[in-house]
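Got some structures for you, see below.
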Structure I
């Protein structure tokens, strides 16, 4: 069975789409948006460019065996929110059948919105339509599986930060799957108006203890306005039976700066398609990745930086550690069209293998402008046994030496993200996975 046919199930068809929209009491224009996304899913090829071989295969995964039962009942899980607040202080917790939002009142007074699109429609349908128009203008033909997520998303989350609003605390959302054998679809929209500043995160995990298959598929759109400064990080830590699909489109305007870090360490298969378009002069975009795999986990990441405007800066950096029989690929692409005069772009990807782990690093450049600076580098190496021996010779036991070298491999990317509080969350999660594997 091909990847295209794989996701044609009894819960991803037009009848179910209409049923979902009606159950949510959506206006006609939102139903039409779902229909358009579904038609796009049917029309788009699995991978639109031909620079890379098609790496992702969904072996040992059959979405036809799942059920689409992400039924939003409108009632939040307050106890779950309190539990997470002890360490992460999220403003939103999303579970299989509930969503709880708790945006502080001071941010609400500044015009910040962090809730579902459905609630925004109730408050201000004109603004909701405007936001959706901004998003769809750029992403309507972006990604096949992303279009499927848009068509069947139950919770469409909107984070909106008005012009010149500066948020000093981290805005967080945690998504937790607590049912097995489910197919879950979502959409996340983040709009940062001119001159705004914020840091936000998305954490994806689950609390099920079974080994049954499950799916979480989401499309995310980020729009960074003129002179805005935005950082975001995501942590994917599903259990080993889950398949995680993320299609992420980011658009950076004049003098805007966007820095994103994706840390992938969970799931059976993680597929991420990330695209940053530097559409404004002097815009900056940084796409950072860390991947830690064990057993038979698989990670497939594609990062594309497009320098559409003049004097832009774009960087992609990835570090991957694959242990046991896990596998990872990073497909990096720098695109500089003729309009991208004076672009400065840099792509590095490095992998470490332990045991029978595999890492594929595939950088590529597509440049149609001479007045640019662009470079790429890729490397894959086994765990350095000489360094293990060196540490042992200085009193570190072998187990601790390997742990230091493996965890330390990610520090280069962590430091590039340059946010202490965010990095501590990722380090804690990495330490927990390491401890559980012993």
Structure II
């Protein structure tokens, strides 16, 4: 196969020796970057914001681009209040605690953040992880025991899957249901065989990262509770975005008290890094002593804790930011449909599906060359390729209009919009 015809899936399937695969991949990556066909590892050389300076390849000159590839939905990555508070806390408390929280302890700022997160999720307590990935791994490997059953949406995050993979065959049972299908969940739960003293978990996300769609959480909860399930909600992309106060998807559906355990990250609307679990105090205390990814990881540094704490305060006290974000979503979706695409989203994640016979990398390259930073998502991350647009509260109407214009121009150039929309998306639906 020619190097230009390879994709990431080729290297996942390869059965060659590790050294050979690594050599081939290195050659493939270098050629992709030289030809500007690699949409990865772009270097932002300016301060973050709705418009940034980007080196698209290692040797290219910086280019101004409209940033629509960031999870910085509320613009917190360059928020003046947050930056000032971080500097103040660093001067007062230093930069870190030098070890894991169970043994080395935590600062009063860490405890303040835990209380703020618990309050945000209407729970008794919370604990902090070094990443959202570790938080998902942490609860699965700690709370799920031999004989338990975990039923999960087929599009849950990779971190959940990796946690489930750590179990030896036959110890716990893991079953998926069709994405966002309450009927499929019901069918799976009816077939589940429970043993004495076993626990049934139902795990969903509030907002799914590749499609931007919202879980039908109210109906999911109703079915799960009918079967006595422990409900876990991964609200990484819902926190700060959905709900009357920005508390997330459960608040959006007014079902906060029906969630048994919340999982979230600080790397989306809060623009930092790290993760958390929030739930009943007894569960949180148990996790502190038996969740290995919590016990054996150094605690979050002071700048991160301060940044997240101030971000939660802004989310609560400045609803206009969230309102502006949703205004931008409604405007962009409407304009993209006017341009000839079939686009739908109630969240800042707007997927633009591209038929499989179109080169997603070439489509992305053309957008980038004309100043639009978006993410081209291809297999194995998704089964159906798409351009994933991530909107921000700070995008101006001019930013949104220019992005739509570029999508229209390139869609026409590459044949995405050269036939009736229904025909284009019939091709997509076949996948």
Structure III
């Protein structure tokens, strides 16, 4: 990265680096807690329910939070949300230290942490838009993806090391220490400018809450791609994005090192994809890239379902998530470029609610289908089971493998068929092209009159 670029991104780099440290602590806790829950219940639904509690409030409260974030000071919002989230980790530490921690405690605490995240994420999204020049949006997205991938690589190994050294308590203490680093950096070192306030600030809160939805209705291309993502998220959570842990642990007899290896290759793929988007020039035609990458991501589900070899699971995970990182960076860049910064909190929240409301449904359905339909089916002897076992194997995890295959085929069909839809191409037009198109339409209408 050039010195000039580094100077332009100085405040963003401080925010990015300190938040990455905090994310590492949180990821270590999340990884350790999933293992803790699965070791006590041993069911896919116990893990997916924990994830549902993490997603649900964020999805449904973010719709209101986006309007609040556009009105509130972004820095204070982020500081308050982070502080309350740290109280959740402190509560888990206190309960575990007193030997009183129960699984239902984690469900409740994750629900409350998710509520804080409903405010923190849109505030952070807008803050990055305020700190980063427009020409560096893709680079900033690549750096965020890079740190997220690095966290995913380090978290399982460091989490396991800390558990071996001092148990879950040590992991939580380190989590709280990393939070302190991010909190103090944001409080003392980073100034986030505020967007110019407009007359919408004087509108009733109930009306501004609907502004994001109105914006999406008026910009049909963004609405269409949001609904496409809702379908993709539903399928992804039924596949390896939501069911990877029970699939690997089931197929390997609860072999945690294999799970850690596959998850590390997930992170390495995200890392590689983020590096590619950071180091290369932004692509001009993002929409074909997004749909192609999404279709190939689901091809990874098909590959993983048809093998029991860990190295193939790792290779498919690496390739799939490399493409996922490229897709996500380009989607974020489209949003930052297309939506006025003073509207981004509301539009981001409305878009996020629409595209993510399918996630908890899929997670609940996925755990239920795995435990009551697909796993029992692949464990029971029948002609269909004997035929399918030649492709998906036998024993625990084979049923989830069958789910992966079905989801992979469906995801590929949904993604690749979008390439033929012209309605999305508007998002690839530059501002000049959009103005020219509008002028041409206006000119044609004038001639007709």
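Suppose helix-only ellipticity at 222 nm (-39500 (n - 2.57) for each DSSP H run of 4 or more, over all residues; to 500) works out to -13000; of I, II, III, which structure was it derived from? Working shown, then result.
Numbers: I: -8500; II: -13000; III: -28000.
The value was obtained from structure II.
Match the computed value 22.6, 80 of Rg and Dmax of the Cα atoms in Å to one of the structures I, II, III, and report its label.
Numbers: I: 21.1, 70; II: 22.3, 64; III: 22.6, 80.
Of the structures listed, the value fits III.
Taking 21 as the value of relative contact order in percent (Cα under 8 Å, 6 or more apart) derived from one of the structures shown (I, II, III), identify that structure. Walk me through the numbers on the way to the answer.
On the way: I: 9; II: 21; III: 26.
Structure II accounts for this read-out.
Output the label of whichever structure in I, II, III has the greatest value of FRET efficiency 1/(1 + (r/R0)^6) of positions 127 and 311 (r between Cβ atoms, R0 = 30 Å, to 0.05). Write out the running numbers ahead of the final one.
Numbers: I: 0.40; II: 0.95; III: 0.15.
The maximum falls on structure II.
Readers should treat all values here as calculations from the given coordinates under stated rules, not as data from a laboratory. The model shown is predicted, which means the values in this text are computed figures rather than measured ones. Cβ atoms are built from the backbone, for glycine too; each structure is taken alone.
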